[in-house]
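Some structures are shown below for you to check.
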Structure P
């Protein structure tokens, strides 16, 4: 038997049905809306928009610009999430692509462009309906959420050509934490907040009651998933950053999204949002894992944290807004996080270790800050004042930034080892990605570490094997002080990359067991030897072996784009929600929008009736 390397691209024509089917679904939905709408005779462009608007408002009870924007944007986010998880799993299993427009890449870019289409669709519907939006530009009527959504889409889409430029200059860094990757991920991750803003603008209790419940449930789910996307490398088992980042990211996602759902919609909504998260992420995991044949993402549970939020909200119901938020945040960062600790032992790729405990104060900080933001967000979404002063809100934002910045550090320390490998099975003929012979064989690994305590108290110390058609993790078990053996044999040869990986606090170090030759990047193979002395270096040098130096200007452009766009995105969202909050406090703004939209609907019905009589 000869093992053949998997191609670096997606060339199976059947896979492209994953692109064609969602496009056909969206086109069919828009066509059905157009066919069921009443003609208005307004002109070549306005007529189809007006017909669609009539259908949307009739079916949903929402202003057409809100219903249409939500419809297209939720479709776009679903497409982008499937493409994103599929793409990360594919890279872990098989390494870099040989083509730009793979099926997952196409799904991602389709989703990002779809968010822009949703923004334009919403603006177009508001304009033809002459809706009383708060923001206008000449004849254009611009909903706040639509503007934010459009800018989010533009910034995220800009990341795509910048990503190609980045890789052309610095090699293929297979990580979702590169600046251009974060631009694309960040835009899509914040988009659900723009949709929440769009829905809030439609007015208090807008939409038909049953539909209103579904919209709230889906928007709450979208916010939870959006804020959870940054955890994906931890879910996949190949995190590029220290272990502390995972609980911090979990706490931030839940303290903002689940708290906002509970504050906005009342008792039980934190649990509803968390349960929907488990169902949605479970469906995607089954699709990408068993369905498409890739590594299964092991996502967090969130249900224990949701229970804590519900209990803390009841305990704090007689406290002030900020005090109640802090009670929920403290519960998330303590009892809530303890439930995730237990779940990591059952399901996590890297179960949390006791050595993590002294550093979890950072997660508590994240919980306190995130809960304040989530509380303010939830109140504004339901047309109340934020209940949080500007100073407290700025302090919360600073707390979030600090919680994200503290785990950034990655260091190394003095660590060497005598490594022994022995065959655990026969050698099988195989080739690498360049088509060269690279026999496949499993090996046992024995390691004597110096200094002997260098790996004690590690967050993980393991054999990590990937890009050979899957992902395999094998813990290194200490049999004597400083003496470790692999729990399972590790694959070598073919296209497999196998390294010994140690994470201990901010120390992230690795050494190679087996790597294939890489002709494109001029990298020699690393082959297992019976006995050798190895040196541990920064793990990123092995995890992203293809990356290399280059000209400075692409990096300046990429990081400027990332930080600049992030600042613009957050500013637009803050301005939009602050504007809605002021309108709600004045008792006019969003109500006026609903009244104007109802007047537009009556006018369109009168026009259609006159046309029928004529």
Structure Q
């Protein structure tokens, strides 16, 4: 038995834990202002003599006087992410409830301070990935299949019992949502509510992730349709995307283009690379915002926009992941290869697994990933099941036992309608497991909506507070999306923005103004992908520098005949931008432009004032 040891100062500061608790707790600096503890549990419950593993946890006590109204347990995802390492996010998410409720954060086995798996080759990208996988599996030995959600559910139950918590509200995000399912299937009577945000689905098609194919197309189409600029120039973005796929299948596009830091990359854009573009959501869905316009530019023989997108995601898949206490790549693999469902025997040798895997690919129907071909899909970075082919052969414990019954507790499943990692269809299948589940799809956001949506956060808080269905009408509302209407080579081909009061310009003046703004705005968009070097290049030439808020432009070009120099400032909190630009345009189309207004979210036009070609220019510039 563990003893309860709490000094009186801790009790006075943070409140007492339940009287029946049976675990040592002490004030903790990391995470700050918490009580921390750890219990030892069997590494392999089927073989108790095989040793133990520590399960570390942090308890944030409620702030109001009196006993707690309940306890919220949160699990992060990955797999591999330390839950206690993300305490700041969970405090932010649940802040409205923490006056009356305690918050319990448990590092799942293999993560954080619960014996984080550290395989040097895998964690720090030493050598090749297959060799690193084999070495990590060998390092773990018989424990290689003991980091699945089933064993973790037992760990959570041990912590709950040690702390004397009768019931709790369980919230899990992404991979943590699968952990909620694993616990609910085994210990459902201990749940008051279950909240699953963008949850991975137990029994999901881990091998090929075919449901993601529809999600990639849907996301790109929705972003274009929600952008006034893209929508005005492309009435059928799905047809445009299918046309791009057909074109690169016939003739892949190759060339040299800069990444977001201005470094040149020699890239080839085939179907697999287009899939990788659609699966990449960095920069606020930047690829989705430009793919339609890039495809239409390619039809006109302009390869530059598409090649630049490909260069910006031309990074190695095998990279140093840093400190495993924050994220463990070894844990990711150990968990994924234990919980997953694959087209090969978990107990077969590596050569037999490889043969079974390749046979499964050969038997796939032609339309398995429509509109993508099987060869294109398998050549992309989306399917990752072959990661587990060299993992040690061992019988795996199912995350959710076959035939499991889920508890009739109030459950909330939250999806983002732009999510390309866990599609809404998969979240709906998870919700269907729970007899009293409410499914909410939040518009305009991707994976884990609460990261970016105040509506999602409010719904989660309200649901835990009431343990009842919530009014989710806010989930249907979204702001316009950023989207490029057209990539043009010359200003004369651009759309002219509407004139504002006091304008004395001609149409070409306004087109030049639009391309000047496009050059400056394009640099702002690119900065979200920069590595921190602080310098980049324009689509068609010139350079810019940034230190996060301030931008300096030196002959940056979005259209080849409009060079922009000057400076700008972006307030990322308010969305306000201010730009003072000098323009070198075609012929006598030179001048200056002052631009200011709210660029984020993309709900307003910006006012631009200046002179081009000797004429007064006053225009309204789109931000979406």
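Readers should treat all values here as calculations from the given coordinates under stated rules, not as data from a laboratory. If you're wondering where the values come from, they're calculated on a predicted model, not measured in any experiment. Cβ atoms are built from the backbone, for glycine too; each structure is taken alone.
Annotations for the structure displayed:
- Comparing relative contact order in percent (Cα under 8 Å, 6 or more apart) across structures P, Q, the highest value is found for P.
- Label whose coordinates, when helix-only ellipticity at 222 nm (-39500 (n - 2.57) for each DSSP H run of 4 or more, over all residues; to 500) is calculated, return -10000 (choices P, Q): Q
- Ranked by mean count of other Cβ atoms within 10 Å over residues 236-243, structures P, Q are topped by P, which has the highest value.
- With distance in nm of label points 7 Å out along Cα→Cβ at positions 76 and 516 derived as 4.6, matching label from P, Q: Q
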